Structure 1
Amino acid sequence: VRSGDVMDPTGRCRLTAWCDFDPKPGDFIHLTEARVQSWQGSPDLVIDEITQATSLESPAWDRIDPEDHWVDVGLTELVEGGTRRGVRTNGTIVLVTGDSGIIERCPVQLPDRNRKCRKRLRDGNCVDCGPQRGEEDLRIRMVLDDGVSNVSLLLSKDPAEKFLGMTQDEVAETISKEGQEAFLMSVREKSLGRGVSVNGLALIDDQGAMLLADSVQDDGLDASKAAEMVIQKWEVAM
């Protein structure tokens, strides 16, 4: 079994090959009669026979930089659609949740997979693995809003460190010295009303919409200007 990301100008998804298909990074391929299946809410492509895949000699489009390939999707369109990888959307941060900061994750190595459980511990307990001595991690949870729709925005360690301008150790030290509420206040002062552009994975299911950020940048639009644009778009009288 081989798997990896494939992309075209409209986005990216996962490709799993149950056959001896081994393209190189940068190769252009053509798939026929591929199956579409869902994994964790994300649509993936699957091929079973080598005859379903063909390597193209001539590029089908200009080469794409996989490190900087994001498809622009409006937040409302994103929320009303399905799960998508490799998207970029914009909005205003309107909420920073009280559980943002240092959390503990389950360290249990899963027997059937080459990874740890990593679920968040609550009061020292994992919902699957029971009582555990947790491993510290940094996570920031916020809500992103475009004036019409909103989505939960989740920043794991790397994007959170870049967004805060602090390392995980510095966050832990700040919370230890000043307390959780003081840390949250500083994050809220930095974030609330801030217009941002987010690159990442959008997970859309019956429970709602969540955006897992790879990176977060200022979008250059302040909150008052964003509100004015929404009012004009939807012809709201003030």
Structure 2
Amino acid sequence: MFPEPFFHGGADEVTPGCWKADPSIQSFLSQQNGTLSQILETFINKTLPIITSHNKTAVYWEDVILAPDTWNNGPNNTKLLTAAGYRVIVSSWEFYYLDCGHGDFLGNDSQYDRPPTSSDVDSNGGSWCGPYKTWQKVYNYDITHGLSEVEKGRVLGAEVALWSEQADGAVLDARVWPRAAAMAEAMWSGNRDEKGVKRYAEATDRLNEWRYRMVGRGIMAEPIQPLWCLRNPGMCNTVKPFVAQ
């Protein structure tokens, strides 16, 4: 059923509070005189042999190694993992989580009960991983930033993620496309030209045309420019490249 060589074993976002509140877990720990870390270790020790027995390479979230795929702390955790000799699939929430920037799904979230001048909510819109990840931010991410050549060789690739707390079939196409295509181009072709300059203008034209191709095929991808820009290539670019101050 799954011909690819990898199988994901999970183990992400272990929440100690849940284990501490679970009577069966506490009973097990008291009998074994164990720790919460040993519970996670037990899970890995049981799932890893099952995965490898089917000639698959096991994939786990970074929590297994870094204990609090690489999804957190951007290039810093990628560096920690590759420096330790692990192969990595990058899925950093700061760049690749497509569900971010839509608030939160909790109905009694007190963080919204703030004065209108409060920056706590304004900074991320109440979304734990806000703000919204634009296609430019997705495209901009260099997943091997700060790595040595040896460490770069341990980065297998990357993936965008769309978690479904606030996404369903009605919004799926627009949440995924064309942002996922921006990541795909950066992975396949790189996001810089032969001079090392980011190819935003070229990428914009390609993604814009690709977006309309998808719409023509019934995929309701989100627009990235007005239709006028597609009909007048280059006319929506800035006259002078933006230079950060």
Structure 3
Amino acid sequence: MSNEYQLVDGSPRYGARHEGTPQQTSPAQPLRVEETAEAAARLGLNDMAAAIDRRLDSAWADAEDPVVTALRKENPEELAAARALVQLHLGSQRQWRLKAQAVRDKQLAGTVARRKASGSARAILAMRLGLMAALIAPPAYIVATDQENYLKLLIIGIICFAAAMIGGHFLTIRARIPVMPNIRGPWLSELREDVVNATLVAILQNKGVALDRRTIAAGRRGWESIQVAAKAVAALHG
């Protein structure tokens, strides 16, 4: 039932009324366009691994978002600027991975220091050297005494390879240092594009371009997912 505060269509008589078109939003103050790339440069390998897992588990990442695709297509100059900015802070894929490894090494510095203080690090080093000597000695002996026996060399090579795998696994367990995550290149590239998309949104907002909320959310979705994963990793490490 209508009253003096409502129009015939049920909308409020006073205040702002919105039609079916998306609301346009613009930042109250210029955003720092470098912020996302700078934060991405501070990610560790564990953060990357968690972000990749979260992305693979997310339905939104199963296919290209047409909203993001259109945003990139309609703003080629800003997209190029976003890529250049990300390249400046992250470097190449390999350089970004090395930065993340350095962050992880710093995070594990306390654990490594405890292992050294307890003497276990020296024991592990001695076992590694012993394993290397044990793996080198048999092939070297055969080469020195019976180098024409290729079958024997092949068999010894297979045995040494298996021993290296088993021994390395044993030493990794004894070392009690968290195993380095395996970061696959194509999946890391997807994270990088998430950083580019968020940077593109920041550049457009900084230029005063009006973007609707759906576009902003789509452009920042990947980076926000990375942030959630990184915060979860930080919480696990205390």
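For which of the structures 1, 2, 3 does the calculation of P(r) over Cα pairs in 5 Å bins from 0, in percent, for residues 102-181 alone return 3, 14, 17, 19, 19, 15, 9, 4, 1, 0?
1
Given 212 as the derived value for volume of the Cα convex hull per residue in Å³, which of the supplied structures 1, 2, 3 does it correspond to?
Numbers: 1: 170; 2: 212; 3: 223.
The read-out was computed on structure 2.
Which of the displayed structures (1, 2, 3) returns the greatest value of distance in nm of label points 7 Å out along Cα→Cβ at positions 78 and 190 on calculation?
Result for distance in nm of label points 7 Å out along Cα→Cβ at positions 78 and 190 over 1, 2, 3: largest is 3.
The value -6000 for helix-only ellipticity at 222 nm (-39500 (n - 2.57) for each DSSP H run of 4 or more, over all residues; to 500) was derived from one model only; which of 1, 2, 3 is it?
On the way: 1: -6000; 2: -11000; 3: -23500.
Here the read-out was taken from 1.
Just so you know, all these numbers are worked out from the coordinates, no wet-lab data involved. Not measured: the values here are computed from a predicted model. Cβ atoms are built from the backbone, for glycine too; each structure is taken alone.
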